[in-house]
1. For distance in nm of label points 7 Å out along Cα→Cβ at positions 27 and 163, which of 1, 2 scores largest?
2. Here Cα extents along the principal axes in Å was calculated and came to 68, 43, 31; which of the structures 1, 2 was it taken from?
3. When distance in nm of label points 7 Å out along Cα→Cβ at positions 123 and 147 is calculated, the result is 4.8; to which of the structures 1, 2 does this value belong?
4. Assuming 27 is relative contact order in percent (Cα under 8 Å, 6 or more apart) as calculated from a single structure, say which of 1, 2 it is.
5. Can you say which of 1, 2 returns 3.0 when distance in nm of label points 7 Å out along Cα→Cβ at positions 43 and 83 is computed?
6. If we compute mean projected area of the Cα convex hull in nm², for residues 35-138 alone for structures 1, 2, which one ends up with the highest value?
7. Ranked on Kirkwood radius over Cα pairs in Å, for residues 67-114 alone, which label among 1, 2 comes first with the largest value?
8. Out of 1, 2, choose the structure whose coordinates give helix-only ellipticity at 222 nm (-39500 (n - 2.57) for each DSSP H run of 4 or more, over all residues; to 500) equal to -18000 when calculated.
Structure 1
Amino acid sequence: MKITVSINLGGYAFNIDEDAYGELKRYLRELELHFAEEESSSEILSDIEARISELFRARLSPYKQVITMEDVRHAISVLGRPEDFSEKNGDSGKQKFSSPGYHRMYRDPDRRIIGGVCAGIGAYWSLEPWIVRIIFIALILAGGLGIIIYLILYVVIPEAKTTSQKIEMKGDPVNIRNITDAVREEFDRVRKNMNL
């Protein structure tokens with residue numbers, strides 16, 4: 001018999017073993033200390049917690065309702081430890097976790113002109129969005145088929161709302177380094193827009 005603790009992580013409630021809770025708490029504390037000097041530390045930690053929540057939800061089933069030590073270790077192995085991504089180590093952390101991540105097509109809300117379909121397709125296939133836009137314009141001029149295709153894709157393809165989804169859209173692994181880079185880019189973009 002084990003004691004379980006109820007926690008709220010990334011907006012979801014989980015039941016977690018007491019020993020797994022201790023491991024998760026230590027890991028989150030390490031992250032908190034690592035990002036203490038960051039200007040955007042609260043957003044980075046929030047996105048990391050949301051990613052851990054996604055990983056935990058994927059491990060639960062109708063027959064398994066409690067997060068175990070194995071689940072916490074799996075989440076840590078997917079995200080990596082702060083020292084693996086330390087700026088002092090150069091690219092060694094980047095090489096260690098450079099395997100491609102889950103690749104999924106989303107509409108890109110950051111680089112959209114109308115609905116983000118062309119920008120999302122461009123991100124998925126590593127193309128510039130203007131190339132995809134030219135293809136759609138050519139299809140529109142060739143008989144209007146481009147409008148129908150665009151509208152269907154707009155309905156079918158979900159919008160990338162979370163940082164994890166924006167990283168998955170590019171095919172990168174959703175780990176600490178990529179989450180941190182994405183949040184930094186967002187902060188820089190907002191700062192630049194405010195200075196205009």
Structure 2
Amino acid sequence: MKNNFEQVYQFKISMKGITPQIWRRIQVPENYTFFDLHNAIQAVMDWDDYHLHEFEMPDPKIGVLQRIGTEGNEFEIFEDELLVPEENTRLSDYFTLENKAALYRYDFGDNWQVKVRLEKILPRKEGVDYPVCTAGKRAAVPEDVGGIVGYENMLEILKDPSHPEYEDAIEWLGEDFDPEYFDPKDVF
């Protein structure tokens with residue numbers, strides 16, 4: 001049962017390869033599965049969940065790196081490896097204060113790599129509706145922007161209203177898109 005938990009895992013979710021860093025701090029119930037964590041990451045990154053994804057993390061019992069994801073979504077280069085089903089694999093089976101870090105990969109074409117780091121295990125606060133985003137910096141990368149190179153190119157286009165692709169970028173992203181803006185109150 002999702003509401004039957006006493007502890008909360010606090011994670012820092014940070015995009016790899018982008019400076020200045022794009023990151024979020026979230027708190028989720030200890031009984032969350034990796035699928036639940038995937039949905040929370042999608043929400044805080046303002047993504048639409050229409051690309052493949054997976055987690056990579058050492059199994060603390062055997063010390064071997066595991067791929068955790070949705071069965072049937074194996075990316076072809078990994079077809080010989082076992083994929084641990086995320087829908088029924090609890091975070092508490094993998095994350096400990098000694099085994100703190102996982103890699104979340106999303107959109108294998110754009111190849112977004114997101115570091116998921118357990119910061120703390122906290123007691124549940126009464127009256128708080130988990131998950132919750134408590135902090136973060138910068139707007140998330142837009143879907144289908146073309147990876148890190150495409151994102152950096154988009155930022156350059158947005159700086160120059162005379163750029164031939166500026167109007168198309170504004171139409172695609174919306175006039176209100178600000179790559180520096182993030183407010184945790186806008187999440188969940």
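Taken together, the values in this text are just the output of simple stated rules run on the coordinates, not laboratory data. No experiment lies behind these values; they were computed from the predicted model shown. Cβ atoms are built from the backbone, for glycine too; each structure is taken alone.
1. 2
2. This value belongs to structure 1.
3. 2
4. The structure behind it is 2.
5. 1
6. Structure 1 gives the largest value of mean projected area of the Cα convex hull in nm², for residues 35-138 alone among 1, 2.
7. Top value of Kirkwood radius over Cα pairs in Å, for residues 67-114 alone, among 1, 2, belongs to structure 1.
8. Among 1, 2, the structure yielding -18000 for helix-only ellipticity at 222 nm (-39500 (n - 2.57) for each DSSP H run of 4 or more, over all residues; to 500) is 1.
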